[in-house]
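Each structure below appears as structure tokens.
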Structure I
């Protein structure tokens, strides 16, 4: 299957320029979590971000995915500054351009597997018929076609995460952000999820930024960056 990203490999999909994030302190001061982060991720890239708990890895991921706004600096998608867009415009852009996979799947419990994958497409204005067809294709790709009509509570933890990966790819986003995607799985499900994630990203030509404590997952990325004292360091 051809994808909108298939001829754009190597083009910057997300860039951070002098990105900083501080939070207010109860004593009236502030806590600096990220300091002047610079990062460029191209289509086809995979970047693992490692570091101790509390070092700001998830904060950086949220800034790159526009779930949070920087205190200073900016985030660009395809060269366009997006950090200062209004919330409604930012939400629409995020739905089209970013796929998220979190440690906990965050599937809608009252929806079936196929319906969960349809949701971001319907929000983007895709017809119900087309959204259903695409969702079924993705379920086939993650080997869950026979579980299409099952709600999340009828799926194993590994199956739920595979549905979450399929949902992240539903709108063919050029960028996938994953925050400890296998942190809640056993060893067997973890290996299967990692294999699936990289196979699908390669097939769909999306870029990946993954926050992880899993060394095996980090080593599969093209680049490993460590977050130390609010700064990114190449390993």
Structure II
């Protein structure tokens, strides 16, 4: 078991975001999922564990990681989970996260490529927002995009630049009590129903914003894009959308 402080998961499928090596704290525990070991070594990131069936990882990278002290966790190709999910399972085992207690919270940084298979990317996002990571503050960087998981009663700070676009999406169902500060179109105790685009393409007013949720889970996505000028709306803006009552 390791202290649950800083955790880093490196996903495979392509090059990591620029400067990825500088984002990893020196005392972090780093787990590479399959060909994430190649990406990590290319970025100068020391790897402690390599997980997966290793069908995409190069033999040279696996050997180099093992020679530098990494533990290799090899799985059969006929498995019931993606390599990313297996890596998350290992991370939770390493830190001994107990979802029934209130341990000192860990922070998880996920580094991955913006390319690769869409189904894997969507599965990874849902895994990062799952209940088993309830005691972990999760931030992911996929290429230029930054993803922040926001859970009930634990506001997250979003940093960037004025005019940078920000989208807020509910994950796993209805999110209630969504409140933002320092975004162009604020939300105040708002409901975001599954499938809504109400939170898409908001904008930072400055270099920082805060997003909180009362019930449910949202992911905040900064795609790395900036909004062009648009004319002010001609109709009133409602910052407090309410979900329709369930049909009987």
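Starting from the value 12.8, 39: which structure in I, II was Rg and Dmax of the Cα atoms in Å, for residues 127-214 alone calculated from? It traces back to I.
From I, II, which structure was relative contact order in percent (Cα under 8 Å, 6 or more apart) = 17 calculated on? The value was obtained from structure II. Taking mean count of other Cβ atoms within 10 Å over residues 23-30 as the criterion, the largest value within structures I, II is that of II. Suppose you compute mean projected area of the Cα convex hull in nm² for every structure in I, II: which one lands on 15.5? Source structure: II.
Give the label, chosen from I, II, of the structure having the highest value of volume of the Cα convex hull per residue in Å³, for residues 39-142 alone.
I
When mean count of other Cβ atoms within 10 Å over residues 55-62 is calculated for each of I, II, the greatest value falls to I.
Tell me which structure, out of I, II, gives -5000 once helix-only ellipticity at 222 nm (-39500 (n - 2.57) for each DSSP H run of 4 or more, over all residues; to 500) is calculated.
Values: I: -10500; II: -5000.
This value belongs to structure II.
Computing distance in nm of label points 7 Å out along Cα→Cβ at positions 15 and 175 for each of I, II, which one ends up highest?
On the way: I: 1.2; II: 3.1.
Max of distance in nm of label points 7 Å out along Cα→Cβ at positions 15 and 175: II.
Ranked by distance in nm of label points 7 Å out along Cα→Cβ at positions 95 and 151, structures I, II are topped by I, which has the highest value.
Laboratory data are not the source of any read-out in this text; all were calculated from the coordinates shown. What you see is a predicted model; the values in this text were computed from it and never measured. Cβ atoms are built from the backbone, for glycine too; each structure is taken alone.
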